[in-house]
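Enquirer: Below you'll find a set of structures to go through.
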Structure I
Amino acid sequence: MNRKRTTIKDVSVLAGVSVSTVSRVLNASGPISQDTRKLVEAAATQLKYQPNPLARALVSRKLGGIGVLVPWIAGPFFGVFLEGIQQVLKETPYRLVVASGQSNRTTELQTLAYLLQNDADGVIYFGERLSAADLEEVNPAGKPLVVLGHDPEQTVHSIGIDEEMGAYLANRYLIDHGHTRIAHITGDPRTHVTRSKLSGYHRALKQAGVSCPDGLVVAADYTESGGYQAALKLLSGPSFTALFCGNDQMAMGAYQALRDFNLRIPEDVSVVGFDDILFSRYMHPALTTVRVPIFEMGAAAANTVLGLLNSTDKEVTPGFEPLLVVRHSVLNLKN
């Protein structure tokens, strides 16, 4: 049997005051005597009254949500990113509204528009399918919008990490350990993140005077299966002694492909990843990778959107530096 929702009118009847008086008490919007306030609060507690969020939004013109649009909800990277956002928002009255764009431009555009129009007072967008022009067009009201995954020179309120430097550090480490035949599994070359990592890869090789033969760079999606298929393709081409993967999930797939070819890590092929997600330290051998402060980036994004909503100048780190985490997946050929 469905139980009727308690309304503000029910509270007014029990407290013996007008509906407008109850509204002023609950919204702290007008002068009320202490006795009346206690009377209304006691009635609301007794009836277990909960405000209607839609009605409150219509009055305050605030929706009470912070929207987050990510490419994929599943997976170890975005789970940690969302935890960082939630850690900040749990200390505020805002609720977290999460959606996935599935790395599809049309889906991302429609989902972002829905969040801005229906659920969110501000949005955190992590993705690259939408251009700066798209973001401006879909947000005519100018709601706070924090962006990750974009070129910070092209978007305002952008947060990210120096992917180019991270890729450079990874490949410089391989070169310093005697590797000159370094393959690279990359992502979609149309995106800023992928282009940045490719740039760091090529900068390290060029600086060391190392050539990059055709066939040693293969594009795939940033998944385990993408890494597996890309590694198979690399193994059918020019030989290499080291492999730089665009993220740790790709590296996990590459591990399996190398083992399917009876190749040992790192004795036959050294592997370096990117992100330092949780399972990278539990791979066998433990994966050398570039650490991305995923949780901290989520927290920074949340603090930024809150600062924009509240018009505060709270200092937030917009850019993060990568860190190479050395484990056991690289062989030193110089020894």
Structure II
Amino acid sequence: MSFTVRVPGNILLLGEYAVLEPDGLGVAIAVAPYVVANAASSKRFALRGLTPFGYEDWHFGCSGGSFICNAANALAQTLRSRAGIALEQLQLSLTIDSRAFFDSAGNKRGFGSSAAAVVALVTAVVRDLTATHPRAAAGIDLLQTAVDVHRAVQGGHGSGYDVAASLRGGIGLFRGGRQPVFTALELHHQPRLFLIPGPAAVSTREAINRYRTLKQSSPATVNRFVDDSNRAVTAFVHSPDWQEQRTALIAARDASAALGRAAGVPADPSLADNAHRIAKCLGAGNELVALFMDPRAATSLLPDPPAREVRPCSAEGL
């Protein structure tokens, strides 16, 4: 038996920082590129991760600290505790290829490669289990398992929006918590989305640490931000037209920008708005900027390169 799983990247459109909190809301989208998992029957379990820097192999008991090693160890522990299955006993050869998530210089492109790789690993293994150990596989919650494995790789942190978007695909409403929820959205008016590289790379880990420091020193500031952000996300989701979406996007952007200034992680897109578009930084800081466009805007109003349009997509082969 052989099969291929393709898992898209992910972007958080609204809800920066807020998704770290229980019941914090966000809107996330699955986008290309894809992590590709190629699986085939084998006499023993074999796992290889491919990046632009070469390959990494996992074997039972490995503790080298590499991403693929940590992810496989976390999955092995999860399978033993939840399904009574030993990962190393599976007769599966699996290759996880995330090279499309890097640019020509070997830099990550900012589309959630680690979450997509974990989803590819978990879904490929569970697909094999479904064929070989159906009773054990039936009790595995794909989303929660992938979120838990990804959190383990990240030292116990992470909201899970990235895992949820890559797994479920499309665009969805995310609700944070120990057991996050991702609900597919059908927006009344789907804005066109263009991405532009920001002025500088931002360390997500450092930004989150700064957020947590601010939360300790000024909990009222963070609580107000989460309330404001949740209201903006809810307004965006329920907006009947572009004008109300635009208003909600401005409110979400302003809340995130104010929080970023307070935390010492600026999030200023430095692009002018107009009646047909809103510029908003995505994630922590200003590493990536999104232009939300009125879907009825004339072609002449669309942004020029390096802006690149992205559209929702879905995982394949799950």
Structure III
Amino acid sequence: MRILHVIQELGTGGAERIVLTLARGAQEAGHEVAVAAAPGSLAGELEAERFDLPYLRRRPWRVPFGALAVRKAARAWRPDLLHAHNPGVAVATRLGSRLPGLVSVHGVPEEDWSAAVRVLRLSGMPAVACGPGVDSALVEHGLQPMATIPNAVGAAPEPGERVADVLSIGRLVESKNHELAIRALTDLPDIALGIVGDGPRREALESEAQRVGVGDRVRFLGERRDARALMGAADAVVLTSHAEGLPLVALEALASGTPLVATAVRGLRELLTDGRDALLVPPDDPDALANALRRVLSDRRLAARLAEAGRRVPGAGSDDEMVSRYLALYDRLVL
């Protein structure tokens, strides 16, 4: 089978890394894979042909240009199946080709679900939810997904360099809410926070760290290819998002055996059980986050118990089932 993935870009986000995992898994199973995407930092890891895709930037007038790029890629490469990623790209994909296909929904901000479902309906492509949180959001807004195939990550690497006591990993954008971790640090003297990732809010986050008096204890590390190894060397990983689909960072932290403290928002509250495999705190409550971090940093028995249970969370340490379920779904759509 020839599978063409269509995604906005090959940056460092979770959806992009899922594309790489699915591409490798399909190739190992004997299929051929290509990707239509704008270039990005992960493009060098793609061992498949890539076709350019223009940036849509959530602008409807750009969709025809995306559709034209998909049409050109489909005519040049002649896939059997199209796998789009996220709603806007699904519309461009379906306008560009009528080949069998599906769209993976990786999550949107909470306030955008109504609009996302409208766009998914417009695309006419069957939707696959990346986890139970996304599944419930789609159903709540009137769209029944074709399937729910939870995200997953492979085995953790050996622990790497110790760069901070606590790590916060993700793009420096508003939805990741790194400010919460910075503010929590004011109640955690002598604790250093490492922020791994880059994005448009870096300057604002640096200013916030200085404003609340913890600038000397917040280390902005930029994009790191060894982020998973860094997790294994930290005492805790914190995930402060306003909303998620099914975040790979959470699964990677669990797989590494590093205690995870996360906000109890969609995508995380379905994955994690407070007090069993992670500690969950209300969003936008720096005091609660500081208290939870204090618990895992000071109570080694609690940290060890969370780490042990975290490794048993489905998808934390093996992506074989995710890949096999997608391949089975491809077969159903093409036959």
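Enquirer: Once distance in nm of label points 7 Å out along Cα→Cβ at positions 98 and 162 is calculated for all of I, II, III, which comes out largest? Don't jump to the answer; show the numbers that get you there.
Expert: Values: I: 3.1; II: 0.8; III: 6.3.
By distance in nm of label points 7 Å out along Cα→Cβ at positions 98 and 162, the leading structure of I, II, III is III.
Enquirer: Looking at mean count of other Cβ atoms within 10 Å over residues 10-17, point out which structure of I, II, III has the largest value.
Expert: Details: I: 17.5; II: 26.5; III: 21.5.
Largest value of mean count of other Cβ atoms within 10 Å over residues 10-17: II.
Laboratory data are not the source of any read-out in this text; all were calculated from the coordinates shown. Computed from a predicted structure; not experimentally measured. Cβ atoms are built from the backbone, for glycine too; each structure is taken alone.
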